[in-house]
Structure formats: structure tokens, C-alpha cells
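Dropping the structures in below, format is C-alpha cells.
Laboratory data are not the source of any read-out in this text; all were calculated from the coordinates shown. All values derive from a computational prediction rather than experimental measurement. Cβ atoms are built from the backbone, for glycine too; each structure is taken alone.
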Structure I
Amino acid sequence: MTSNERSQWVRAAGMRRNVEVKARLRAAAREAARRLGEAAAGGPGADPAQLLLQTDTFFRVPRGRLKLRRTPDGRGELIFYERPDATGPKLSCFTVTPTDDPDGLEAVLGQALGVLGQVRKQRLLYLVGQTRVHLDSVEGLGDFLELEVVLAEGQSQEDGERQARQLLGELGVQDQDLISGAYLDLLLAQGQGGS
């Protein structure tokens, strides 16, 4: 499928798009993210970080990834996404459906599809322009940085990749810090996954 055909398919399916990149988090990148977040929120002393506690349960599906994200308030989101398992910035196409019954939805999906595993994380979120900068502390794995450049309608993947690379440079992220795949993949490779 060509890039143009994929874009048409994504629009027809009602999917959203962003450019994502994950990396192991070093102390210098943590501090740089805090400074960038402060600057984006109005300057030194601003407290731009939002703390998110998330538990993601992944289900077996024939393509892409399907996860149910739970939050401490008892709500959840069912998220389907497709993206390449590659290091560096890459296009992610996704759909999100909120639910007020994550327990019931998890039970049905677990019976129908089977559970691959679970990822528990504490996430600090900074908004820097159109990029969501996540500092993730993942149970059983350690600390990571994730960037999501949220693409506007008609904005190119290449523009998102360019923005991600620029931000990676500002954060001091090195090529050897980059990781591919999802946190669940890393947990499963270590014989973990919670299920």
C-alpha cells in the first residue's frame, strides 16, 4: 500500500494519526523535558506536568495492537493502533473509544480474544507545541521517554518526523537510546507481561 493509499484508508476509517518515538530516559533528557514543558506553559516556575496513572491490558488481535487503558477514576479507553516496530520516529494510526465499564469490556474482550499481557505505568505529561512529551516509569522495565507529535488534518508524516527529530535533539536523546515496539514487547521479552 502506498503512502497516499494508506492516508486515504486512515481517513476513511476515521483513524487519528501521530508520529511516535520511544527512548530510554536519561537524567539529562528528564531535566530538558521539564524545562521545555515550563517554557511551553509560560516560563520558569510554571508547573506544566500532568501525572497520569495508567494500566494497559493488551489483547490478541490479527494485526496492530488493541489495548484497554484504565485510569484510577474507574474509566477506560479502548485503543486500537497500528505502527511499525522500528526505532526512531514512525507513523501511528489509532482510534480511541471511551468506556465507563472497563471491567465488563475487559472480561468480554479477554474471553473473545485472549489477553497478551498488562503494562502498568506512571506517566508525566508535558505539552510542547503539538507534541505530547511523556516521561514514563513502567513497572518491571524502568524509565522511558515517549514523544507523540499529534498530526493535524492534512499535515504530512514527514513534517511530524521532522518535529520529533528536532525535539529529540533538544532533549539530548542519542540513537542508542531509541527503542522499537511497545512496552509490552519489552516485558514479554523478559518473560513478564502480567498475564
Structure II
Amino acid sequence: MATNTFFDTAKRSFADVPIADSKISTTEFLEAAESLVSLFDLLGSAAFTVVQKDMNGNIKKIRDRQLANPAVSTTLQDIVISEKVEKNKTATQGLLWLTRGLEFTAVALRRNVSSNEELTDSFTAAYSEILIKFHSILVRPVFKLAMKATPYRKNFYEKLGGGFENVKDALLSWLDALEDIVKIIKDFFISGNYGKGL
């Protein structure tokens, strides 16, 4: 009997987030992001609470905007464009920071599935590549501690759903979709210079 994996029980996979004309549906994106945050529970360390809190705070900024103004919040791009018109960047800032967190996670997991290194090495390398440049010298030690607190690779994949070979296909599908979404968001921010000043 096959073991239920994290991906079977997650609220939504990034592979199931609707994208039309490079515009990402807000509701499903937020559900997939919330599922990703719950992935950090499997890392089993209180040190990751700071990462989860940061990502959840950014999800909340986007959702609050969506609830307050649903007419211009159907897609992530609609939110950013409408905020630029209103000269309000709360959800835009939330999306920018959330995307950085998603990219960090994607880089760490891609590196890990492509090698046999331990999670601590994959997450530390991803932190150095993606997030460290945005963090102050006060925040960096907190995140570096979290990277060192990751479980052994074998234990993580067991928790994810019965070992690496059992979760590999679902993980790769999820990871491919996550990377595609991160690229779409980053390209959008660059194309309209929306991240300037954030």
C-alpha cells in the first residue's frame, strides 16, 4: 500500500495554480503558499518558526488586499498594478518578500534532490544565494541557525512520505511548478519596476 505523501495531503500544489497569459490566480497561489509554509513543520525545528512567521505575514498582506478589494485582486499581477495606481505597496511588498521565501525554498530543495548532500548544506547554500543580501546583520544569525537545525536528509524524506524514491515524482512536479511561478513573478516585477523602493 502506498504511503500518503505531503503532496497528497497539502491543500494545494503549485502545479494546480491556474496561470493564464502569465497571470497567476491569487486564491490558489495563496493556498499553495500556505501549503509550502506547512512543509517547514516537517523540518521539525522551532528555529524555522521565524521563516514560517515571515512567510505567513506576507501571505496575510496579500490576502487582506484581496479581501478588501476583490475586484482588482483576481491575479497577483492585478494586485500589484492596482496598488501602484493607488500608491499603496503593502500587498506588493508582501508578494515581493513571499516570492523571495518561495525562491529560497525552491533553490534549497532543487539543490537537495539533485545531490545527496544533507539538508543543512542545501538550505545554507540557498540562504547565501537568495536571502542573505536582503537581511540585516541582526537577522542573519537567526536564519543561519534555522539552516543548521534541519533534520537529516533521510529523515526529512521519510516525513515527506515514505522516503525519497516514494516522493520524488510528486516533489519534482511540485518543484517545477513552484520554480515556474517564481520566475513569472520575478519577471513581472522586473518588467514594470514594481519592486523599486521595497
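A compact table of results
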| quantity | calculated |
| --- | --- |
| Cα extents along the principal axes in Å derived as 49, 43, 26 - corresponding label from I, II | II |
| Entry that produces -21000 once helix-only ellipticity at 222 nm (-39500 (n - 2.57) for each DSSP H run of 4 or more, over all residues; to 500) is calculated, selected from I, II | II |
| Identity of the structure behind 0.10 (criterion: FRET efficiency 1/(1 + (r/R0)^6) of positions 32 and 104 (r between Cβ atoms, R0 = 30 Å, to 0.05), calculated), options I, II | I |
| Comparison of I, II - label where distance in nm of label points 7 Å out along Cα→Cβ at positions 112 and 168 is highest | I |
